[in-house]
Structure 1
Amino acid sequence: MDEKQINWVTVEPGSTLVGSDNRSILFGGIGPRHEVSIDYQFRISERPLDFEEFSRIEHDSGMEIVSDSEWELAYSRGLLSGVEGSSESLADSTQDYWGKPCDGRPFVNGDNSPALIRKWRSGKAQTLTVFTNRRTEEPISDGVRMVVREHSGWSKNPLRIPSRRNHSNVIIEEILVCLVVGILPSFVWAFFNASPGYIREGWLNLVLGGFFLSILTMIFWRPRQPTWRIESDRMSPSRKKQ
């Protein structure tokens with residue numbers, strides 16, 4: 001299969017936001033949320049190719065599997081659509097986005113990292129991670145979109161998100177959540193409802209109960225995390241909404 005047998009959509013250079021700023025277990029996604037700037041034009045296949053079609057692509061055709069960033073730029077401009085429940089493989093393979101280059105290239109973070117796919121649900125595409133069985137080589141999605149890039153290559157020193165999150169900030173945030181959401185409400189409840197002297201004698205139970213309550217809230221909610229944006233040729237965290 002060559003380029004002429006595929007219908008293409010042209011995507012002009014630009015920037016977009018990739019990832020999630022939500023850390024909750026139920027509603028959160030792959031993070032951190034970050035800006036990607038793609039300075040080259042590229043063409044992306046109008047529809048995903050199934051794996052039988054993909055196997056017929058000529059190795060020297062110049063076509064490659066689209067990266068997560070390129071897919072998101074085309075998607076953010078309304079150029080992509082999919083069948084409800086279908087999924088598409090991407091060239092990226094990672095558990096999260098820490099350390100990712102922000103110039104459009106695929107991000108492969110180790111051989112044992114899960115693959116990234118996009119799954120269509122209710123007219124929108126969600127990013128999911130899927131661990132593959134490399135021995136069976138079974139398809140993890142329904143197909144792939146191909147890309148043809150109009151550039152001479154990527155920089156050797158691209159802008160990147162930091163290689164890991166600031167754990168100190170996360171710990172401080174969790175302590176504040178624990179106090180405000182769990183421990184303080186437990187003491188307020190005991191002050192108005194418990195028997196006299198309970199706070200003095202049962203303070204440890206109140207602290208532990210508040211701690212476990214705050215941990216349970218992680219299922220549904222956590223404060224939004226900063227979005228990493230490109231500012232003056234560097235990546236900077238920002239809470240500005242977009």
Structure 2
Amino acid sequence: MAITGAAELLATWEAGLAEAPTGRALLLHRTARPDVDTATLPVLPVGEREADLFALRRALFGERMQVRLACSACGEDMEFDLDAGEFARSLAGQGTPGDSVVRVRQDGWDVEFRLPGVADLTAAARAADPRTALLARCLVSAVRDGTPVGAGDLPVPVQRRIAEAVEAADPGADVTLTIACPECGDATRAELDIASYLWTELDAWARDLLLDVHLLATSYGWSEPEILALSPLRRRYYLELCADV
């Protein structure tokens with residue numbers, strides 16, 4: 001993955017300030033996958049997007065991710081490190097690349113179901129019955145003893161088999177952590193939302209960078225593009241010189 005320049009990252013951050021979390025996640029995914037058309041990104045399997053965002057996080061901010069989580073039993077704060085590179089590699093190795101349809105055969109049923117993308121989950125969440133809405137959106141075909149049927153005719157056991165097949169084909173869609181509390185010993189389960197985590201880091205980075213731009217522009221009279229064109233090492237060196245004056 002090519003590392004995006006400071007100016008491009010700042011533009012992504014600026015655009016994301018006016019967006020909801022789903023819009024920010026899409027901007028981050030577009031940064032991670034400039035090779036993919038923007039309209040295609042929301043329909044990629046969720047696990048593929050998660051792998052892309054972990055890879056982007058690793059490229060921008062390194063391997064080490066610091067996570068803070070409250071124990072669900074005693075409320076104690078738990079701090080620990082995760083390896084973004086390990087997550088990116090494990091998620092990228094799961095599933096079958098390019099194959100976004102699973103097939104279920106059971107009791108005379110032959111069903112093809114598309115792995116949900118972010119757009120599917122977002123649309124289904126707005127429905128009165130999200131599970132039914134997602135089933136209808138992603139069902140490719142369903143045949144019972146040679147007769148085509150609709151999503152509403154799928155029995156519960158078949159729906160359950162579809163859910164199991166989707167989970168097996170796209171396990172990276174749900175990144176859940178299980179952490180044992182060092183104080184009480186109980187385990188806490190929590191979803192790791194890499195899009196929100198990465199946006200928080202990008203926001204802090206952008207604000208720090210703009211402060212650097214302000215200080216260097218004030219001291220040297222340089223423009224923002226000139227300052228952003230400097231490498232991080234050279235920017236830091238000039239900032240140290242400013243502090244010594």
Structure 3
Amino acid sequence: MSIPAFYLPPEKWGDEPDLDESEARHCHVLRLKEGGEALLLDGKGRIAGCRITRIMKKSVSLRIVSEKFVPPPAARPTMALALSKAVRRDFFMEKAAELGAWAIWLWDARRGQGRLDEDLARAVRGKLIAGIKQSHNPWLPETRVFRGAEDIISASANFDWKIQPWEKSDGVPMASPDRLGMAGDTIYVIGPEGGFDETELELLAGAGFSAVSFGDRVLRCETAATLCLGLHWWASQLPGHPDFRRAEK
């Protein structure tokens with residue numbers, strides 16, 4: 001059994017930190033005992049090995065016995081996901097954190113589903129935290145919301161790689177390791193269930209986004225986004241790719 005991990009924001013760290021009520025509840029669910037081991041993540045690259053010193057109903061006290069900093073990955077994927085139904089979106093958030101998403105951008109496509117809410121980034125934070133705890137990922141993805149394709153294009157202007165997965169496979173090159181998992185900042189922009197509209201396609205193409213195909217099946221937007229992040233993670237770990245040495249360790 002792997003050592004359980006808990007999340008504590010950087011500003012609450014100390015030699016003997018206390019977990020908040022929600023994290024303490026997780027400790028009770030796992031039936032952990034005083035004297036047991038735990039990991040602590042701050043979402044900013046810091047991982048601490050801890051001993052559980054006290055378990056109360058609404059709080060848990062830890063003592064840090066070791067600490068290390070994990071640098072950011074060399075290949076940093078940002079996923080721009082069109083708004084979709086909340087149930088599937090929540091599932092994707094956990095998987096995105098497990099697969100090392102650097103950032104999640106939720107955007108309001110012309111054919112999208114749901115309503116853009118400025119509090120949406122805060123609403124999905126719990127799912128992202130659950131994902132980094134599950135996978136021991138030391139970096140919590142940043143989350144932002146955008147009004148449309150124009151805003152996505154503006155925010156990603158200085159990115160190293162701009163990729164547009166597209167369900168239309170005819171004449172669109174297949175995704176491959178020489179296109180994915182590259183060093184620097186990569187953005188993948190995923191359209192809604194109804195697909196990109198013509199204006200969005202023209203804007204993305206004009207901004208230098210490269211269309212890639214994952215084959216002839218039409219995938220739900222969350223499925224396509226999860227596949228993108230899985231392939232990006234896999235490719236970044238291959239020999240000759242930017243995070244290969246990290247994978248060896």
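Could you figure out which one of 1, 2, 3 the value 1.8 for distance in nm of label points 7 Å out along Cα→Cβ at positions 21 and 181 was computed from? Traced to structure 1.
A value of -6500 for helix-only ellipticity at 222 nm (-39500 (n - 2.57) for each DSSP H run of 4 or more, over all residues; to 500), calculated from one of 1, 2, 3, originates in structure 1. When FRET efficiency 1/(1 + (r/R0)^6) of positions 5 and 173 (r between Cβ atoms, R0 = 41 Å, to 0.05) is computed for each of 1, 2, 3, which one produces 0.60? Traced to structure 3.
Quick check: 82, 43, 33 is what I get for Cα extents along the principal axes in Å, calculated from one of 1, 2, 3. Which structure matches? Let's see the in-between values first.
Numbers: 1: 82, 43, 33; 2: 82, 48, 33; 3: 60, 42, 30.
Of the structures listed, the value fits 1.
Where a number appears in this text, it was derived from the coordinates with a stated rule and is not lab data. Keep in mind it's a predicted model, so treat the numbers as computed, not measured. Cβ atoms are built from the backbone, for glycine too; each structure is taken alone.
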